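Given below, in the form of C-alpha cells, are the structures.
Derivation of every value follows stated rules applied to the coordinates shown; laboratory data play no part. All values reported here derive from a predicted model rather than from experimental measurement. Cβ atoms are built from the backbone, for glycine too; each structure is taken alone.
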Structure P
Amino acid sequence: MEKAGLVETLKGDGPFTVFAPTDAAFNKLLTELNITAEQLLARKDLKNILLYHVVQGKVMSSDLKDGMKAKTLAEKEVTISLNPVKVNDATVVTPDIAASNGVIHVIDRVLLPK
C-alpha cells in the first residue's frame, strides 16, 4: 500500500470494502506471473491492481446477491457470485472482518483488472 501511495486513501473516512488476498494468494500470483515480489512492487500498474481490491461503501456478505457487480476504486467492476461466495474467480475464505472504516473479506486469489 505504501509503494502505491494508498495508505492515506485507505485511512480515510470510508467506509470501504476491501477484498484482501492471503499471503498464499500473492505467492501463487508470483508463480503464475513468474516474477519476484520486488518485480510485483515495481509494476507501473500496482496502484490499479490494489485499487481493484477496494469498493466504496461497507458491503457485508449478507448484502451480496448472485451476479451483482461492484465498481472498484480502480474504476472497473468485479462480479460477485454465491455458493461459494466469489469475487470474480477468487473465493472468499473469511468474510465480514470489521475494520474501523469498513469491512474486509479475505480472498484466495489476487484480482487482476482486465
Structure Q
Amino acid sequence: MTAFVKSVTFYCEEPLVVAAFWAAALGSDVDEDSTPERAWVEPAGWGGPSLWSRRVSSPKTAKNRQHFDLRAIGDLTDEVERLRRLGATQVRVYEDHVAMADPEGNEFCVEA
C-alpha cells in the first residue's frame, strides 16, 4: 500500500485571505464552509491535494522549508502580473523562473 498527499496546510494569521489568494491563483474556489479560523480550497481540474489554511497567532518569521512551483500556462510575465494583482509579491527574478510570496509571505515559484 502507498499513501498520497491529501492536503497541504498553511499556518497563517488570515486563513480566508490566504485561501482566497490560492483559490484565485489556481482557478478554484474557497469552500463555502470556511471560517476565519480555518479555510480550504478544493483542487481544480485534474485534482491534487486540498489546500488548508489554519489560523495561528504569530506571523511567519523564516523561509519556507518547502514551497510550490507553479507552471504558467501562458506567458510567464503575464502570469507573474496576474499573481501580483491577486496579492502576491515578487521576491526575485531568475533566468527561468520568478520567486514570489503569497499575501502572508509564503514563498512559491512560477516558471514558464
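For relative contact order in percent (Cα under 8 Å, 6 or more apart), the highest value in the series P, Q is held by structure P.
Once mean count of other Cβ atoms within 10 Å over residues 49-56 is calculated for all of P, Q, which comes out largest? Write down the numbers at each step before the final one.
Numbers: P: 20.5; Q: 17.6.
Comparing P, Q by mean count of other Cβ atoms within 10 Å over residues 49-56, the maximum is at P.
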